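Chemist: Scrolling down, you'll hit the structures one after another.
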Structure 1
Amino acid sequence: MARIRWIPETEASGESAQVYADWFQNNPGRPRVPDILKCFSLRPDFFQDVVGFSNRVHFSDGHLTRRLKEMIATYVSGLNHCPY
């Protein structure tokens, strides 16, 4: 059980519903918003900031390609037994 209160997708309304809808639009094929992002759902403005920052840092090419970053993240998550 989560210790941080968040808004499930099915209960979202207003700004929270909009940021979820935007996230789904930018992540086609994903069945749900990751819990690590849902913890920001009570502050939709901050949710948008976190997603934007994450996209710039993790999901854009730089010194490392996105593909390589994803491989590193997957490997580290496996080592940490993390579902993300």
Structure 2
Amino acid sequence: MRKDIDFSNAKRGALIGEPGKERITIRLDAEVLAWFRAQVKGGGNYQTLINEALRGYIGERDGALERVLRRVIREELHAAA
């Protein structure tokens, strides 16, 4: 190691991170992880696939609330007419 570099204020960890991404530790069922790994078959990133699946789930959940609200409003407007 070089003696002329001061590392006293250095921080441990990745030097370059991806913007908008956060490193976490998560425990998944072995079968779930195996399924995602099998989907990429060595080409691609199973972590990206998991992220996309989670985003899709969130989108469906958010959309479900909107669909229910629209249905209720339509039913109420129809009943009032």
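Laboratory data are not the source of any read-out in this text; all were calculated from the coordinates shown. Computed from a predicted structure; not experimentally measured. Cβ atoms are built from the backbone, for glycine too; each structure is taken alone.
Chemist: Kindly point out which one of 1, 2 the value -17000 was derived from, the read-out being helix-only ellipticity at 222 nm (-39500 (n - 2.57) for each DSSP H run of 4 or more, over all residues; to 500). Intermediate values should be presented prior to the final figure.
Modeler: Details: 1: -17000; 2: -20000.
The structure behind it is 1.
Chemist: Of the structures labelled 1, 2, one was used to calculate percent of Cα pairs over 22 Å apart, giving 60. Name it.
Modeler: Details: 1: 32; 2: 60.
Only structure 2 yields this read-out.
Chemist: For FRET efficiency 1/(1 + (r/R0)^6) of positions 6 and 22 (r between Cβ atoms, R0 = 25 Å, to 0.05), find whichever of 1, 2 sits highest and give me its label. Walk me through the intermediate numbers first.
Modeler: Details: 1: 0.90; 2: 0.30.
Between 1, 2, the highest calculated value is found for 1.
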